[in-house]
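The next part holds the structures, each set out as structure tokens.
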Structure 1
Amino acid sequence: MELSVVNIKGKDTGKKAVLSDAIFGIEPNDHAIYLDVKQYLANQRQGTHKAKERNEVAGSTKKLKKQKGTGGARAGSMKSPVFVGGGTIFGPRPRDYHFKLNKKLKSLARMSALAHKAKESNISIIEDFSLQTPKTKEYINILNTLKLEGKKTLLVIGEKNDNLVLSSRNLKKAKVVVASDLNTYDVLHADKILIAEGSISKIESLFN
């Protein structure tokens, strides 16, 4: 797959970038994508949820009423789940939601997500650039110049660039990632993928 390289002003530089068909041209595997996104979201969960059970609720242990003769059901403790303020039956407990996927499946999922974006023509190659200082306004101006205003964007760069990351960090619809940190969820979540020219070889090396 061959795409034109544009600069941050949206102008064609005259250069062409070749994206490997072995990555961007495969038949997407939607089930692999589903599993990888499911794992990604599960791994974000803290799992610190907790409800008090009857042995943890504060309250008297005195028997509420006599066993017989009241015409009602037996009641031995105000901590019982049947009473308001009592313990919770089968409530949530702290747990770890992490689960493992093998590397080949995760790799297939990422390639499938990139292939989907390529099929939809939602991948653009941008000439390598940097910012002198972290400036959100400047990064917004670049996106606006590229006619991406209001769209969710993912910029993939070859090497860590703190100025770019900090400039985009406060924007809800923009994200900057290093090629080595590319994941299926971020690719699918973005409307448009901007791949820095220098990161193409880094992306391809992830799957070799």
Structure 2
Amino acid sequence: MKKKWIAAGVFAVCSVLVCISYFYWDLPIAYYFRQLDPGMKKIAEVVTGFGIATWYIAGSLALFLFFRYVYKNELHAVRALFVFVALIFAGVLLTLFKWLAGRHRPIDYFAHGYYGFGFLGIGHEVTSFPSGHVQAVFTFATAMTILFPRWGVPLFLYAALISASRVILTAHYLSDVFAGAAVGILCAMAVKYFFDRRQIKLRRDA
């Protein structure tokens, strides 16, 4: 029951932040960072590279195969599989949301004045909502925190830093970031629930 309340709380808070940001914060923040010093943007470009989902998916899959067939540690293999499944599930769901929403990216606003949702959008310029980089790092951070609770604070700070880089680069609006974080957190929790229902242990004390 506690986990359901946490999930409901995450959904509610992120939904409120998405709405507030869409109507009040997105454009002013985008304008501010559009004029940011190029040196700061170069730093953000390096940071944002750590939000590419492929690294986390490939890494967790490689670890699963290693612990399953080479080192043969069942607990580590299941943990790696958990992270992999969470990332894949969240990524698929995010792609569906992006397509359904069809939201214009900041670049579309600055170039053509397009702001908001076109729905059923295909193409980079109309797949801003939610942020894929943010979803990936928040899925990873949540999954790893479930496995190793003591790492929670640095993991979420890491995810927040990468999320900030997406806004600094005006690749996404702030509301896209809140939505991506919600998808990542909730999907990781959903996969944990799935594993629990099937009595698949992820921790020695589980």
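Data table
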read-out: Comparison of 1, 2 by mean count of other Cβ atoms within 10 Å over residues 2-9 - largest value held by; value: 1
read-out: Among 1, 2, structure where helix-only ellipticity at 222 nm (-39500 (n - 2.57) for each DSSP H run of 4 or more, over all residues; to 500) as derived comes to -23000; value: 2
read-out: Label whose coordinates, when mean count of other Cβ atoms within 10 Å over residues 50-57 is calculated, return 13.2 (choices 1, 2); value: 1
read-out: Origin of the derived value 17.2 (mean count of other Cβ atoms within 10 Å over residues 154-161; candidates 1, 2); value: 2
read-out: Value 30, calculated as relative contact order in percent (Cα under 8 Å, 6 or more apart), assigned to which of 1, 2; value: 2
read-out: Test item: distance in nm of label points 7 Å out along Cα→Cβ at positions 34 and 122 calculated as 2.9, pick one of 1, 2; value: 2
read-out: Comparison of 1, 2 by distance in nm of label points 7 Å out along Cα→Cβ at positions 146 and 162 - largest value held by; value: 1
read-out: Ranking 1, 2 by FRET efficiency 1/(1 + (r/R0)^6) of positions 90 and 194 (r between Cβ atoms, R0 = 35 Å, to 0.05), the structure that comes out highest; value: 2
read-out: Winner on volume of the Cα convex hull per residue in Å³ once structures 1, 2 are ranked, highest first; value: 1
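Any read-out appearing in this document is the output of simple, stated calculations on the displayed coordinates, not a laboratory observation. Keep in mind it's a predicted model, so treat the numbers as computed, not measured. Cβ atoms are built from the backbone, for glycine too; each structure is taken alone.
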